[in-house]
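Next up, some structures in C-alpha cells.
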Structure 1
Amino acid sequence: MGDGIIIEESFSDDDFDLVEKLGKRDFESKNISDLKFEAEKFSQNNEINEIVSYDLIKKNLNYQLPYQKEGALKIIRDLNCTGLLADEVGLGKTITAGIVLKECVTRGFVKNALILVPPSLVDQWVAELKEKFELDFKIVENENSWNSGNFLIASIDRVKIFDRNKGDFRHNSAHKIAWDLLIVDEAHKLKARGTIRWRFVDKIQKKRFLMLTATPFQNDLLELYNLLNLLKRGHLGTIKEFRTKFLSRGNKRYPLNPKDLRRKLEELMVRRRRTQTGINYKKRIPKIISVELTPKEKEIYQATCDLLETQYFSANGSSINGRLIVFAILPKITSSSKSAIESLNRIIDDDKYHEGTKDIAKKILEGYSSIGVDSKMKKLVELVEDIKRKDPKDKILIYTRHPTTLEYIIENLRHLNLKIVPFAGGLDREEKSAIVKQFKEDADILISTDTGAEGLNFQFCRNLINYDLPWNPMSVEQRIGRLDRIGQERDMNIYSFATQGTMEEHVVDLIINKMCCVGLVIGELPIILFNLGLDSEASLGMAKIEEMIMLSFLDSRNNLETFSKDMKKIESMIADGLKEYESDTELNKEFLDERIN
C-alpha cells in the first residue's frame, strides 16, 4: 500500500460476491480490486487470538501483568486499535499501549506511528519504548522534524501552535502524513471541542487511533461526546441526537438512558480497576527535615536574596530582569553551599554584570569561606546514618537538581563507607541498566539529578531524599514516581529538606504535604493540575504552578508573612481541585464501572 491510497469503504461478505466480481472484472481499477482481495484474505486468515510479539519483550518488563497483555489483545482484536484505554490511574496504560504498538509493528499493520503526550512525559515515553519494546521513536523538536523518521513522538503543547498569520498550524506537516497509528496520552485534555489542541488532533490523518485516559468523563456529558466524536465520528450520533437521547435538562453530569450510553462507550473502551487487578499502591509518608541555619548562614542567605531581588545590575547600570534572575539562579543558590559558590563565581567573572553587583557577590563569597559549618549537609549525614542504623539493608535514593551538588554530597558521605552510585544523565541504555542493577544488587545509595533517572524504576527502594526541591510539583511527582510504581511492596519515606525561616519552608510544605503526599497515586496529580489550568507552560517557559510560586517570592520582597499568605491561597486552590477530582473519580466509577444487566 505504498502508493498512499486510503480506502474508507467496508469490505464485508455482504458487500459483493468477490469471485463473481473478479470473473467479470467488475472493478473501477486494479488498485481497488487488489486492495479488496487483500482485505478479503486478511479477514479470513488473520484472526488475532494472541500477542505474538510478547515473547520478544517480556524479558524487558519489570513485571509481566496478565491484564496488560489481555487489554492489548482486546484493543487490537476487538477494536482494531481504535479505542479508549481508560484503566484506572496506576495500572500502567503506557505499557499496555506499548504492547499494542509492538504487536502492530511486528505483524506489519503499522509502518509509521505518532505519539502525542504532555511535555513532561516525552522523555519518559521515549525511554520506555526503547528499553521495554525496542522501538526507536524520534522526538519532534521543531517544524523540520516531521521528516526525521516513521516513528515520532511529540509534546502536544509544543506542536499544536496555530499561526494566525498563515491561517494554519505551525506544525502542519503532521497533517500531511497518513499515520497508521496515532496514540494520545492524557486524552482527557481533548474534552473541549474546538480548542486548538482538539483541532490539531482532529486534523491528523490516522487509520487507527488509541486514546489513553483514566477519566474520560468529568464535568459534562458533552465533554464525553467531544472525546468520542474525535475518536470515532458518529459513534454517538450527531450532537442534536446525543442531546435528545442522553442529556437531562438541568443535570449535565447524569445521563438519560445511562445503560444505553454505557453500552455505546464500552464498544470503544477498555477499562480495568485496581481492585480487579490486585494492584495495591503503598503509602507515601512525608517527612520534612527542618534545617536551622547558623547566624552566619542566615546572614549569607539574606544577602543573597537581596542580591537577586534588588542589587542585580548589568554593566551599564540598568536593572536586569528580576524574574529571569530568580528563576535561573535561586534554585542553585538554595541547592547547596557549593552550588551557591559556583554561581557567585560566575557572576564575579562575567563582564556583563555591574561592578557593584560583583562586589556584593564577592562579599557573600567571603562569607562562605568562613561559614564553618554547613547545616544542611550536616542534617543529610545524620539522616543517612539514621536510616542505615534502623535497617542496614535499606537503600536510599537522593535527588538534587545540580551536578555540582551531587559531587558535594558524595564528598560529604564518603566517610560513612557506604557504596554510593552517582547518576547524572548522558548515559546510554546499557549504562543506565548497569547502574540500576548495581544499585539494586550492591550499592547503598544512588544520588541522581532530575535528568539522570528519567524513565527508570526503583521499586526495590523505599527511601527518597529531596536534598533540594524543584518548585514545580510535577518534577517532584516524577521523582517520587521512580519508587511509587507497580511492584513497590513497602510504604515509602519521602524526606525533604526545608530551611527554617525562609520561603523554602512554605514551598516544601505546599508541594510535599499538600500536593504530592496526600493519598494520590502516580498519575493523579497531573490530572488535578490540568483541571485547574496550572500544568500548561507559562510565559517564562515553566509550568504555571511553578511560575506562580516564583512570582509570589519576588512580589513578597522576602517578606515571609506575605509569601506565606500567597502559599495559603495556592494551597486552597489545590484543595478545591483535589475535592473536584475525587468527585469526578467517583462519578467515573459509578458511570463507567457499573455492570450492564
Structure 2
Amino acid sequence: MKYLCKYTAEIILVIYVLLFLGFKSPEKTWDRVINSDGKGYYAYLPAIFIYHDLQFGFVEQYESSYYPSNRSVFKEFRNKEGDRTVNKYFPGLAILWLPFFLFAHLIAWLRGSPMDGYSLTYQYSIALSALIFLYLGAKWLQKLLKAFGSGEKVAALIVVAATLGTNLIFYTIIEPSMTHVYSFALITAFLLVNYKLFHEYRSGWFAGSLFLFVLIILIRPTNVLIIFLVPFLAGSRENLIQTLRNLWQEKRTIILGAIPAVILLAIPVMLWYLQAGKWFVYSYGDEKLNFMHPQMFRILFSYNRGWFLYTPLAFIALFGFPGLFKRSRFQFFWLLIFLVLYIYTASCWWVFYYASKCGQRVFIDILPVMAVLLMFAVGLFSANRWKRVVSGIIILLISLNIIQFYQHTQWIFPPYNINKPIYWNSFFSLTKQAKIFLPMEGILAERTFTNDMEKDQGQAWLNPGTRNDSEFHQGHWSSLSDQTIPYSVGFVTRPDSLFVTGNRIIRIEAFVLKPGKKTEATLVVDFETDGKSVSYNALTLDSYTREGRWTRIEAAFYVPLNLPLNGSVKIYFFNPSPDQKLFIDDLRIDFISLKDEPGYRKIEGILLPEKIN
C-alpha cells in the first residue's frame, strides 16, 4: 500500500497509456489527435513555423490530406475581422505545445516523413503532451492535498478519483487537443504555488504564480476567476494581508519576476496585430457570454451534460463544505464565492453544454478544487467504519465513470443533445444502438408502410425474390441479402403525395441479423429523378448489429428540400459482402411531416441528405 500511495501518479499514467492504446486510433482520419477545437489552438504553430501564413490558408490542404473527405470532423476556427482573418482561439495551448511541435518536426525530418505539421508524428506528439500534463497534474494534486493536511492514503484515493472518476479521462485520451487536461494541470500548479507563497513565504513563488496565472488565462480566458481562490489559499485574512505586505517590501524582485508574465501577455496582442492589423480583437465573433441569462441549474443537473449528473463525484465533493466551515469560515466563504461565480459565468456561455461529448467538460479545469472539497468530505468521518463506506462510494463512482467513458467512446451516449429518454436508454446499454428520438409535439402527420416478409406485398415493394424461410424474427419468413442478390426487400414511391409540409423525414425500422462478424451492409435511402440517383444516403450497420443476434435498427433521413415533384425514393438494405449474409425482417417505413419551423429542420440524430446538384 505504501508504494501504491507513493507512485499513484505513475500508476495512473500507465493506466492512461494503456487506455490510449486501447481506445484511440490516430491513424484513422476520423480519430486524429489534433481535432475539434484543438485544430484552432494548434494552428498557430504550423502557421508560424511551416506555412508562414497567419491567415490560415493552409486549412484546406491539411483537411484534404489527413481528415475525412466528407468533412464530418471539419472545424472552422477562422473568423473575419474586417477583410482579414483571425484565429478565434487564444494561443496559450500553442505556447505549451511548442516544445512538442519542435520535437515532432525533428523526428519527422529524421524519419523522412512529411514535415507539414499534421502527419502522424505530430498527432502522436500532441497526444504525448496530454499524457505528460495529466501526469504532472496528478503529481501536483497529490502534493496539494498533502499541503492541506491529507494523509497519504486519502490523498492517493482522491487523486485516483479525480483522474479516473471524472471525464478528465475522456478529454485526455479521446480529445487530448482540447484545453482541459492542460488547464487541470496548470490550475493545480497555481493552487500549489500560491499555497506555498502564503505558508512558506518566498518572493519567487509570486513570480511563478503570476506566470502560471497569465498562461492559464491565455489557454482559457474565463479561468481568470481563479484569482478568487487566492484568499482561500491564504487561509486567513491576517495571513493574506501579511503576505501582501511582504511582497510590497520587495518591489524590485516582484517587478523583475513579473517580466516573463508581461512578455507572455504580449503574445496574443502581437498575434492579433499580425492577423488583423489591430492590437485588440474579440475573436469569438457571435459566441458570447450572456450574463443576463445564466443557466446554472441546467449546467449542473441537465440530462444534457449536467456536471453533477455525469460526474456525481463533484456532487459528493460539496459535502466537504461543512468540514471546511469547521476549519475556517474565511476559507469557506471565499471558496463558496469562487464556486458560485465560476458556475454562474460558465452557465452564461451561449451554448451552456459547450458541445461536450462526455459530461460537462468546462468543469474539468477546476477538478483540483473538487478534490480539495472531497478531501474535507472524507475528513468529516472519523470512525474507520464510515471512512470505509465513503471510500466504497468513491470507488463505486469511479467504476461508473469508467463504464460511462467506455459508453461515450463507443457513441452509446450520442454526441448530440441528450434528453431524459436518450440518457436512460443509453445508461443501461453497452452496445451502440440505432435509435431515433423524435419530438412528438413536432409531428403533424404520418403515413406508414410495413412488410413482415410473410408474403409478397405488391408492386411498390422491391426484390420479393429475396424472401426466404431459413431465418426469421417473427412469423416464418425474412429477406435474405447475399452475393446472389445484394439488395433486400425494399420500397419505392413518389414521396410528394405522402407529406403535408415541406419539412419531411423518412423513418425506417427493421430487425436485422448478420450471421458473421462483418458485412459492410448499409441501409440505403436513395432519392431519384427520372430513374437517376440524385441524393444517395446510406447508414453503415456493422457498428449497430451483433453477430448471430436479431437487432432492431431505427434511422431517419430528411427528404431533400429541392427534390422535384416527380422525384422518387428507394429504400432498401444493401449487402456488398461476397461471403456474408444479411437477413431483414419486420420492416416499417414512416413518412413523417414535421412542423416547418427552425427547431424541427435540423433535429439531432436525423441524417441530413446529400445535396442534389
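FYI, it's all coordinate maths here, none of it is from the lab. The structure displayed is predicted, hence computed values, not measured ones. Cβ atoms are built from the backbone, for glycine too; each structure is taken alone.
Can you tell which of 1, 2 yields 2.7 when distance in nm of label points 7 Å out along Cα→Cβ at positions 148 and 332 is derived from it?
Working: 1: 2.7; 2: 1.6.
Working through the options, I get structure 1.
Name the one structure among 1, 2 that FRET efficiency 1/(1 + (r/R0)^6) of positions 364 and 476 (r between Cβ atoms, R0 = 30 Å, to 0.05) of 0.05 was derived from. Please list the in-between numbers first.
Details: 1: 0.60; 2: 0.05.
The value was obtained from structure 2.
Quick check: 6.5 is what I get for distance in nm of label points 7 Å out along Cα→Cβ at positions 156 and 444, calculated from one of 1, 2. Which structure matches? Considering all the candidates, the number was obtained from 2. So if we calculate FRET efficiency 1/(1 + (r/R0)^6) of positions 172 and 372 (r between Cβ atoms, R0 = 41 Å, to 0.05) for every structure here (1, 2), which label has the highest result? If we compare FRET efficiency 1/(1 + (r/R0)^6) of positions 172 and 372 (r between Cβ atoms, R0 = 41 Å, to 0.05) over 1, 2, the biggest value is for 2.
Taking distance in nm of label points 7 Å out along Cα→Cβ at positions 116 and 492 as the criterion, the top-ranked structure out of 1, 2 is 2, with the highest value.
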